[in-house]
Structure I
């Protein structure tokens, strides 16, 4: 039988350290639990992470991603300093831990050091829990330039602006004017209705509306979430040819809301998927729930299907690959591939006509057999060669993190 091959799928939004807290924030801490109460728990957890635990968690996560069929990851990285906000002796120590985890596992990495400066649209200082995320503009640019010397076939350095509320307008303009115009730029935007309301109150515009009017948003931009957007913002993102990073399992877990997928596809919009907080590490689940969320709201079926792709699975997969490759900005991603297990019961009788739909919608068994990144095989027979060793290191790190 001919191998069942699919292009490798990039994961375009990830906070690796949050994998270690998956399942630990599912008890009610407040009668009005929300993203904002979850965030406080995440901050407490983040305060325990050091370069060694960052490496152990990221390596374990990247093995899981590869075995699930992700071949690239965009790491939106804001754990820069020690918990009290003081830099490590090596200022890039936390970034280097992520780079080492990607190198040792073989996943393609677009590392996005994050600029994080203020605690809200009003410019208030970072809270005590946020201090380790913070940089001034000059220190941030120095970090970015130092990391660019590490670039390789499977490592690209970009930048991330944490959000409009965390980066003042003048700082955003200064950074964008200073960095190489070819570098990918990612930003969290319009994830929560409270964020939209605050932006409108203090800047007189919705977040995506403001960004499109005040920055040269184009193909190198990735707008993360963009959940709460107007029709004109949908059209504006599509016209700018930016990629939207949609993270269905995290957006569901945090109660964010649903992205208006049908209108965005109709407008010619580009999107990819991300695992974000890593409560799930499965491209199949992200794609499936991207479609299923729309079905539940609209009470219709096959929302992602179009005249050119009558198959919802094919439409979702091909668009997520195309948008993902653009977002991670690595030319070698075009050569990534996965090979499915043709002996799996869920693939009995599969044809090229229904391959994508079988993969995305047919069940919860992992169908990925082999994975190649930039032509190098990193998963064989469904297993990463270093999986056991990396898991043992992760177990030790997690034991330390959860000891108190």
Structure II
């Protein structure tokens, strides 16, 4: 029956694609996302490779499709707590955290203007602070403000913020709740998290101020990021003259991530263009084990190679340290092509960290690396980067394929 519900867990590109495709064939869909907005990690990107266009256009088209389709129900700040039943008759317990702002919100921003409490900004990977009454990002869907729990815990400040809203959209009495959802099939599109390099001792990630990750670099380059789109050193806010990208930062390493995430090389090539466009006098070095740019993306690599101020060194960096006074970063390794020691310095170092599957709380079959296997019990359909590292276009295809399988299983 076309009216059977399909549950999609995860509102990134795979989940959105799956939800839209299933709904547009006549099925009811519930889309569950743990963040207060849809779009997943793609929303935090500055540009796609290889065309270097912004992700906002593709997201906007999908958001319009969601808004127009009454068969899609979106639940944000929601996570699956448990699943019972079988294919065709699942019962899913979903926990929803309070947003403290209801559907009356017009995004006027008066609540943020009245708020004086600040918290770390997770959208910018905590590189800056934000008001505790906030819109997650300028193109957020749903377009509605959120109150941080720290603000709600401050009764006087919370009341001031609530009183500032002339539309009575602030609901300080909203509580955490649990909802039971019935579904014929479940698409698991819970996405990925960036590898945290703090455990790689020789990078000293938590000690070196001017060592950042590739996902942080995306936010630095974005006009809506913590620096207004300016690529600056965290230590002193100055533009870097020398930038080094360290590939396979924890990847292809039996002590950390034993696999290649496939997209990190392309991300660094893309980010090298950010640096060179914005800082034309800067020099970029990319330290790599192997450069992996499959299929049609090889041209992107060769185009970056043409830049005389971009140098490629085949080297696994063995040590990174920072001068406490100047902020200059020293890197040591081996130039394996030249057969000699490699030493260099930089104003800014970018670690190309890999993709870690963001697994759901329920028990599902995984491979040795924690990615969901495609061979699950009937009715459970994994999709996107929770199954393997992928770039955006492949994730969209994966979400569409999962929707087709769910439609068949929901009959």
### Task
Work out distance in nm of label points 7 Å out along Cα→Cβ at positions 197 and 221 for each of structures I, II, then name the structure with the largest result.
I
### Summary
Taking Kirkwood radius over Cα pairs in Å, for residues 61-284 alone for each of I, II, the highest value is that of structure II
### Task
Work out which structure the value -6500 belongs to, where helix-only ellipticity at 222 nm (-39500 (n - 2.57) for each DSSP H run of 4 or more, over all residues; to 500) was derived from one of I, II.
II
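For which of the structures I, II does the calculation of distance in nm of label points 7 Å out along Cα→Cβ at positions 45 and 189 return 1.5?
Details: I: 2.7; II: 1.5.
This figure was derived from II.
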### Query
Hey, P(r) over Cα pairs in 20 Å bins from 0, in percent derived from one of I, II reads 25, 53, 21, 0; which structure?
II
### Task
Looking at Rg/Rh (Cα atoms, Kirkwood Rh), for residues 301-356 alone, point out which structure of I, II has the largest value.
I
### Message
Suppose distance in nm of label points 7 Å out along Cα→Cβ at positions 109 and 341 works out to 5.4; of I, II, which structure was it derived from?
### Response
II
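Here, each number is a calculation from the coordinates, and none is a lab measurement. These numbers come from a predicted model, not from an experiment. Cβ atoms are built from the backbone, for glycine too; each structure is taken alone.
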